[in-house]
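Since every read-out is calculated from the coordinates, none of them should be taken as a lab result. Only a predicted model underlies this, so the values are computations on that prediction, with no experimental measurement involved. Cβ atoms are built from the backbone, for glycine too; each structure is taken alone.
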Structure 1
Amino acid sequence: MAKFIINGETPLKGEITTAGNKNAALPIIVATLLTEEKCLLKNIPEIADVHIMFQLLQSLGKKVTQLQPHVYQIEGSVNSTKIPFELGARLRASILLLGGILPKAGEVFLPPPGGCVIGKRKLDAHLDAVKAFGAQFMSDGTFFQFQLNQPVASHILLKEASVTATANALLIAAAIPGKTIIENAASEPHIVDLCHVLQKMGAQIEGVKSNLLTVIGAKKLAGFEHEIVPDHIEAATWAITAACLQSELIIHQAWQEHLQMITYHLKQMNVNLQFLDPFTLKISPSKLISKAGKVQVGLWPGFPTDLMSPMIVLASQAQGMTLCHDWMYESRMFFIDKLSVMGAQVVLCDPHRVIVHGPSKLKGQELSSPDIRAGIALVIAAMAASGKSEIDRIELIDRGYEKVDERLRAIGADIKRIS
């Protein structure tokens, strides 16, 4: 099992470019299942989750060709409707294959989706969506079986603004002729990017960027060429890292329109930041102060849940007390025991709230990554800590961050990977 060895308190300097958005890439890759024509995808992040999704497509009969790093061509037809159990169970986003296969093939056999365990993430919203299109659902205890013999356009009210449930509803609606209305839809940048792809394929979509989507589906969808939007979560992660290390860092492909709420909260921590242009963010050394005293996640355009773990590390380096509240996931906060071992003053109030007193002097420790976001948070903490840290189970971090050790070394970090 691989691990990172990190020597902390090494300032960063230079420039880093944000990778493509993982949560946009995965549903857009699945959208290629809706057509047999060639699809050209650019700015694909080279991460484990994306590579597993490519393997899933190949297992279903699609041809996936890497033309160069971050650029892939996908073509061919689907010849299977049964998702391989081992692959599907490794990836939470395998649930998206429901939307990619069901409207064209009329059936899907799907294993329980895998991925990070950060709380109860039920499939109710997905089930409600597919049933609205006329699908039948069964389970034999191993596979979920979905059948859609006579698909119909529908009016869907999602019980929650779930990103993946919205993506599934969009994928199915795009491939069914007629008008589908999706209420309480998610509106994150990755959903917007999927909408743009489906529009290129021939679907008509109104209400993009809003929580009310109207989709006019097409019987035959075309191939497309598309460049994935940058990952605003990763851009913010680099910003938090530089702030914790009192470093100057220029972050390219940091889209200002996707970072408005995030930069608001960074300014509430007194982070010295400046947009050099609408796509370039500069972080400069500053005295971190928790001015607002609270960070709470919200639905888009609120503060994203995927940044809560790194934000807790930032709060540990800021003067004052910060209440961090993530109401979405029951297990998001449970990694803080590792920060406490490092010297952070963090109190778990309940599964959704922690109080952070800062600034704390962190010390290097032997740690284990519990999930993608907590894993990168521990990397940030280790870089800010004095002495050496070891972080194992880094394959979880690799699922969401491309070559994180190589990219951090390029801007001055003392980090190496040990297999």
Structure 2
Amino acid sequence: MDYSQLKPESLMMSYGYKPSLSEGAIKCPIFQTSTFVFSNALEGKRFFEVAYGLREKENDEELGLIYSRLNNPDLEILENRLCLWDNAEDCAVFESGMSAISTAMMEFMQPGDLLLYSKPVYGGTDHFINHFLKKLNIESVGFRAGETKEEIIQRIEASGKADKLAMIHIETPANPTNAIIDIELCAEIKSYFTTSEREVILSVDNTYMGPLWQHPLSHGADLVLYSATKYIGGHSDVIAGACLGSKEHMGRVKGLRTFLGNMAGPWTGWLLMRSLETLKVRMDQQAQNAEYVAAFLNNHPKVEHVYYLGNTTKHGSETEKEVLQRQYKSFGAMIAFDVIGGEKEAFAFLDNLKLIKLAVSLGGTESLAEHPQTMTHADVAAEDKEAMNITEKLIRLSVGVENYNDLIADLEQALENC
């Protein structure tokens, strides 16, 4: 059998793991150790030379284990398996999604640089961009879905720092409104400002689509980022993040990760390997459930508007429809909707849910609902929230794997009581 022809979901059980090296265990054990023994001093020297970039690894050379801050079997096997979904050359797993995002941004930007980013983004990312990066004298320019290439370029040039553009960071579809950002359009902007002396890096937060439903690297992105807490972990029991890209870019990300010390530990690596085995099964079911839930919400008299990728096929602009067809492989399992009324009605709806739990996060087996304006996006500027439809009446719903009829029944009774 030619294993190179197998689909990722078939390789998630065994790829990168040799049972013969672990007493024949069918599953990779948890390598709960801080350090690893060298066979001899020369081997230790050679391992460190590669780890610290003092020389390139030889073609037939096995990458040795040194210390779990640098590498660990659970982490390495997990990273190899994650690469399969996005067809990436390399991957770095972190202790949280924000660790992945902040490390990537700090590696590819320096004081005086400019960041271009899409709006809205996850609340934690928004805070990091608009508060922490400013302390490093890194300025930012935001743009929204629907803006043209020319309009975005004009925004950058109007900042007076076009020659300092170092990074473009986008989240598509946007959290929480499912606004669509065209990755290829952003790649064109990256090329427009990249020079022989200065490469602009394009990173995409792909958390909403997970590794199955969108592959940013194939559309011109340099880095793809995940909160692995979400679909990759999928059971609301682990916090983790991931960054994927080329060997060259990931070498830099991993280098900074080594010295910041924010890599995932062996227990986190083992939990995520377990979750990868059911990733496709879970995500397929969640997407199917979301179609039924969205159809119900679209026709409910107490729901004013539904933000769901599937609705773009009917109500979106021609540009949105084209990007949707080109960029996404599913409508996903995230839905936002406006209840008629305001915060009072939104809170009453959330407080009356029974099966669906009132909690932040997304992508888990259980369905979750929250209030973005006062919870996940509470720190976003008020004028930005209003402009991006993150209002008092907005509810964000992450659809799980429960029976969709039960989910609809819970939504129905909660809407009746709000």
Structure 3
Amino acid sequence: MKLRSLCAALALAVMPIGAQAAPNVLLIIADDMGLDASACYSVGKQQAKMPTLETMCAKGMVFDNAYAAPVCSPTRASIMTGQYGFRTGIGSAIPRKGNGGLSANVTSLFDVLAKTNYSANLIGKWHLADGKDGLNHPAKLGVPDYFGLYSGGTKDYSDWRAVSNGKRVAVKEYSTTAFTNRAIDWIGDQTSPWFLWLAYNAPHSPFHVPPKDLHSARNLTNSKSAIRSNPVPYYNAMLQALDTEIGRLMASMSTAVRNNTIVIFMGDNGTPSQVARGLYGDHGAKGTIYESGTHVPFVVSGPGVKKGRNAGYVYSADLFSTIAGIAGRSVTTTDSYDFRAMLSGGQSTRDYVYVEHFADEKPKRRAMHGWAMRMGNYKLIQEDGAEAALYNLARDPKEAKDLLANGTSSEEAKIVKALKARHAQVTSP
């Protein structure tokens, strides 16, 4: 589709939420996409061409301070439950073997939506179950018609195993395209307001050359050595393919449906370190509790959404109460803040950001376990087994200078004390 047509397809009307029929909600998640991968943010110089997303950014609201967990499972669990990982027990990527999946006894977002007039579904990556949870885990959490990639990843985007309503099925279609086709069909069948959580596994590894009709790179080969030596252009081609398919999904909707659909786009954690390529110094990216691992792209477009940028805090768990609120159901959790007022230009009610990463086993590769608390310009990082570190993000957004490295001033001591006190408050039972 030409960019001009794509822009027209995404030119969503702006009116206060609730001023017309209940809006649909489309939540799109990109897997392993940090701020540095999006041209909507001025981080790095290696962004992919994503005209669909960039049009959403131009027409809707770009959140400059949105956060998620540093790896995928805790982010998805927080959206599903509106709770931090220390409450759900999901603090890291769930292994295929073991006993660490999200409990089916929690009240899920789908349980909440079942009490409204909304139809709801999840298509795409799940990664909330372990080997003992069985293939009907989505149904136990209220998802009525699940189809997607059940575990954390696949070795081949064009030859993979999906789970469809509790049964394994072989799929020989590029997964980004397969999920889009399924979403188009599901949306086309709806006769009432709807919520769709569309969780792509792109651009998660393995990095590769997508189908040529989905991207513009023409000098790439699927040579393993070439990909290892320079994965960035492959990662960007996967992102461009993702963007192309999102554009096809948007174009498939009638004008009436598009104009009444709130689209939320986010990354589930930071960019993999081998793709970030030293952009964040020695910290690494995905898997760390630094900005590089937890500060993610977050864009909202649609009816009632004011155009522009918003500096207020948003955390992935906030989607739980916000989406429920859009559907007309008021829910209250300790960790989830309803950010609907921000969409029309109001202020954030969240005055802090808390992120965590934990597991029984030691962190792998460049990942790190611990927690971080941000309030205002300051962020305190407490890595397990290490001294605390303090950063001023207004002056040092890449966290290059630890303010506590050469002693602690009385002012810094007060800041640390306040951040630790907020951490104790947030993590209390």
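Check the numbers for FRET efficiency 1/(1 + (r/R0)^6) of positions 101 and 277 (r between Cβ atoms, R0 = 35 Å, to 0.05) across 1, 2, 3 and tell me which is largest. Max of FRET efficiency 1/(1 + (r/R0)^6) of positions 101 and 277 (r between Cβ atoms, R0 = 35 Å, to 0.05): 2. When relative contact order in percent (Cα under 8 Å, 6 or more apart) is worked out for each of 1, 2, 3, structure 3 gives the greatest result.
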